[in-house]
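Okay, got some structures for you below.
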Structure I
Amino acid sequence: MIVWIGFIVLIAVFLTLDLGVLNKNPHKISTREAIRWTSLWVSLSLLFSVFIYFSYENHWLGIGEHIGHNVQGGKAAITYLTGYIIEQSLSMDNIFVIAVIFSYFQIPLQYQHRVLFWGIVGALVFRGAMIFAGSYLVEHFEIVMYFFGAILLWTAYKMLKSGGGKIHPNENPVVLFLRKFLPVTKGIRSGHFFIKRNGRIIAMTPLFVALVVVESTDVMFAFDSIPAIFAVTTDPFLVFTSNIFAILGLRSLYFVLASILDKFEYVKYSLAAILSFVGIKMLVFHPLHIEVPEWLSLAVIVVFMASGILFSFLKDRKTQKGSDLVKEGQVKKES
């Protein structure tokens, strides 16, 4: 129990420093600042993998005995990193949706960090509950693994077929429910989520509505990403910690990638391939007792994701080069 409490306290300290100290005043997050934050979160995530290695290898505080599964430190560290990379990869779709939500509700750049911060806090709670429920079901009902595998394959199919369907944030059922009780102000009110009068909440702002939509869509995405991690391991400690560290880096990653998401044309194919791979592991390899080494799973996932990014970059570069040639030809004609 002390390990779980200690990890949660550690995350709480990180979040307190983030909003309460380092980002106390609302401001526009520049790309350079976002890259620094992303580098920090990635570094902390990788540093935690070192703790995973030694704690499982030496059974610190009962890890690998009373907490988690009894596996060697190297295997535990690779499993943690695989889960972390899966979650980070699947976050690409989440980032696109967040960008659409902010655009729809016209959330100013200086307040987007605030919305994402509280969205992350909510995601930690909801995902934590889903992970522990999923761990219990997987441990006691083996058929759940096949159910998760089917979900992943169906999600991969939808991802390829839809080509990124339209999103309607204002039709979110949670938002429609809230509007039955509180009206929504027409504009942003200095970063406040609610408008109070005489100590009583009388309205919610578009900032809070955006937060609700971000939170509810993250829960939907969790139904894809959490089963994907269970294909790698059913160890609740590894699933929880890898998922949480990936979520913590999502906010800064959004500010890095939001403006260039349209350039990652082939990443959806990578995500579909990753989901298909882990789904097949659950539906085919698991019942046949075929063990896929942790390092191989990690390598496959990294190759899939890197390939999508590389092909997207090459396609964008080719398109840009063609556009430059057309512009150059037009200039010569005019001259």
Structure II
Amino acid sequence: MSATAVPAYVHRHPSPALRRFAWGVLAYFIAVILWGGLVRATGSGAGCGNHWPLCNGTVLQHSARTDTMIEFTHRISSGISFFSVVALLMWTFAGTVRGHLARAAAVAAVAFTLIEAALGAFLVKLGLTAQSRSPLRAPYLALHLTNTLLLLAALALTAHFLGRNAGYLRGKVRIAAPFVGITSLVIVLVVGVTGSLAALGDTLFPPRSLGAALTQDFSSTSEWLVRWRWTHPTVAFLASVFLIWLLVGAARQCSHGGSHWDNRALSALVLILLALQYVVGILDVAFLAPVWLQIVHLLGADVLWSAIVVLTARLTVEPVEAS
């Protein structure tokens, strides 16, 4: 081999099967999160008692209650998710070259999955489930959701980097407008946290009517979680203004040839998902947050977050040649 020859493995790209598997793992994790939302919305978090990882001290459940089956199913699906993300990590290392950004994202996904399992275990052992009104529950839930969103971000980035044909190696990318990218993700994280607290308030203190709910939101005698509910739509509105500005900037960047990728289709998808979230959010308030509508709202939030993460990566992590 000559001194200028390039080894063949440098040009090896991840297989289509690996890329599909990465997106499949992301979709599966979203499904697990939705089931976790069902556990919270139905108050089934104490269905297995304070036992973890066993359910009521056993593996098999005989004549189990509905809340036990809901919680036990969530634990089984969560266990499968751990093996799936480990498989993704191993396949990513086997199917990519050294320095591939997907490797770092996959390692982060496994780390966040382990943290997620630990947070779930402490949630059960500390009794912060079902109808618990412990002052620790709200901040713990905020921490739990933050880790969940970071886990989804790591999985979305793994799948995204696996699908790149350029700008996927360390040292071959440049970071463009990092402040804007980080700010957009932090803002959406804050929206997610306020949404989780608002949902917890609906679970612990379900409103009897729309009028009563609006009165409780601004009553000094209401629990702080109830008075907190108005912050979620307010923060969501302010965040949407920033996101729309970001989307307009992405579209202009593409029209002037300032980006390596054409982000117009992805920007349009984010805008559509954002609009749908507003519609579902309004229905959620109008119909007093029924369980099925909470799950639909959570699904939209997870998909929207994943799309924003990918769009941000495309705008901020660019191939060196794009400069």
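Each value in this text was obtained by applying a stated rule to the coordinates, not by laboratory testing. This one's a predicted model, so the numbers in the text were calculated from it and none came from an experiment. Cβ atoms are built from the backbone, for glycine too; each structure is taken alone.
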Value 22 of relative contact order in percent (Cα under 8 Å, 6 or more apart) was derived from the coordinates of, among I, II, structure II
When Cα extents along the principal axes in Å, for residues 96-279 alone is calculated, the result is 54, 38, 28; to which of the structures I, II does this value belong?
I
Using mean count of other Cβ atoms within 10 Å over residues 80-87 for the comparison, can you identify which of I, II gives the largest number?
I
Looking just at Cα Rg over 2.2 N^0.38 Å, for residues 88-199 alone, which of the labels I, II belongs to the structure with the highest value?
I
Of the structures I, II, report the one carrying the highest value of mean count of other Cβ atoms within 10 Å over residues 208-215.
I
Of structures I, II, which gives 18.8 when mean count of other Cβ atoms within 10 Å over residues 152-159 is computed from the coordinates?
I
